[in-house]
Structure I
Amino acid sequence: MRRIALTGGIATGKSHVRARFDALGVPTIDSDVLARQVVEPGTPGLAAVVARFGPDVLDSTGALDRRKLGAIVFADPAARRELEQIIHPRVRDAMDAWFASLEGHPFAIADIPLLFEAEREKDFDAVIVTACEPEAQLQRVIRRDGLSEAEARQRIAAQLPIEEKIRRADHVVRTDGSVEETNRQVEALYQRLTATG
């Protein structure tokens, strides 16, 4: 079974594209979900985050306060790298176990926002990148995450530029147009990937 990575910039439509593949019967997994699971209360991952960033990153229930932690790590590249060193190996292990559990499918897709930043593309047989124009991306981040323009630009700048991700991609799905146009691209790509399986 081929392992295919789905990546792109923040708010470029990865979740929608993953959901479309899922609806077509392709097994998919979201690394952001895994990243939340590995720092749930009581996990070694959360203990490691608290040991590095202090108890102030927890909310009143003892769960990770993502907004507080985000304010720290998006303002400090060194802190962000330290957080990634805690989270990424745990997510990788969980994802490897998921791929190993699958049978009878020509390919499966893992949604990994920081694929290139984490230098994980070599772990996959092909890479799909979702992309849209920078201004559309900025407006989506502001609208979706309730951030100021400055905060949204900071989040976007924390990732590899989308042009570089497109350059490294095996397949690109443009999400600038209508939902129907995006869905047509996904369906065409599904046909190509299935045919080469």
Structure II
Amino acid sequence: MAEVKSLCVYCGAADQVDEAYRAAAVELGTRLAGAGIELIYGGGRIGLMGRLADAVMRAGGRVTGIIPGHLHDREIGHHGISELIIVDNMHERKRLMFERSDAFAVLPGGLGTIEEAFEIITWRQLRLHDKPIVVVDIVGYWQKLQALIDHVIERGFASPRSRGLFQTVDSVDALMTALAAAHEPVLEPEAKLI
């Protein structure tokens, strides 16, 4: 088993969403701090992102946010966290989030969250990493995404093995259990990230 010391969490910046999603972000933040797992995230102070980071900080944990300058300049950068790194662009943000994380979790979110989740799953498919990826399906939020992946597989554009690139759980508690049981990465990357 690998010890997960840092978790990258992809989630939305919206806050006018179902209370179950907001509660899950707060619960996850509190649980990460209690487990001594550093949060690596997109550096925002609004929406689920802000709630997650605030919960980690309130519980005495460590948070590293990584945000591109153009988003920081819109005054959504979170300056109340352990470390806020301002980068030039989205590509650098995602690369640093990847490098600093032992595993990845996907909470409910919008197009940016979907893009980040698909990219990290694709990187695993391409054997650029072998870090655990867990999709947290709070009250069925990601069921249609799973249906889309099943459709892609059924139509022959992806192998049935693609389902094994990530794990889906239905609660923060199940996520924490999955992280505790995380495997030691077994493959050496065949290529370097850009």
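Bear in mind these aren't lab numbers, they're just calculated from the coordinates by the rules spelled out. Keep in mind it's a predicted model, so treat the numbers as computed, not measured. Cβ atoms are built from the backbone, for glycine too; each structure is taken alone.
For which of I, II does semi-axes √(5λ) of the Cα gyration tensor in Å, calculated from the coordinates, equal 29, 21, 14?
Details: I: 29, 21, 14; II: 24, 19, 17.
Source structure for this number: I.
State the single structure among I, II that was used to calculate distance in nm of label points 7 Å out along Cα→Cβ at positions 105 and 137, giving 2.7.
Numbers: I: 2.7; II: 1.8.
For distance in nm of label points 7 Å out along Cα→Cβ at positions 105 and 137, the value 2.7 is produced by structure I.
Can you say which of I, II returns -16500 when helix-only ellipticity at 222 nm (-39500 (n - 2.57) for each DSSP H run of 4 or more, over all residues; to 500) is computed? Before the final figure, lay out the partial values.
Working: I: -16500; II: -12000.
Derived from I, not from the others.
Figure out for me which of the structures I, II the number 37 belongs to, where relative contact order in percent (Cα under 8 Å, 6 or more apart) was derived from the coordinates.
Details: I: 37; II: 24.
Comparing all candidates, it corresponds to I.
If distance in nm of label points 7 Å out along Cα→Cβ at positions 57 and 73 is computed to be 2.4, which of I, II is the source?
Values: I: 0.6; II: 2.4.
Corresponding structure: II.
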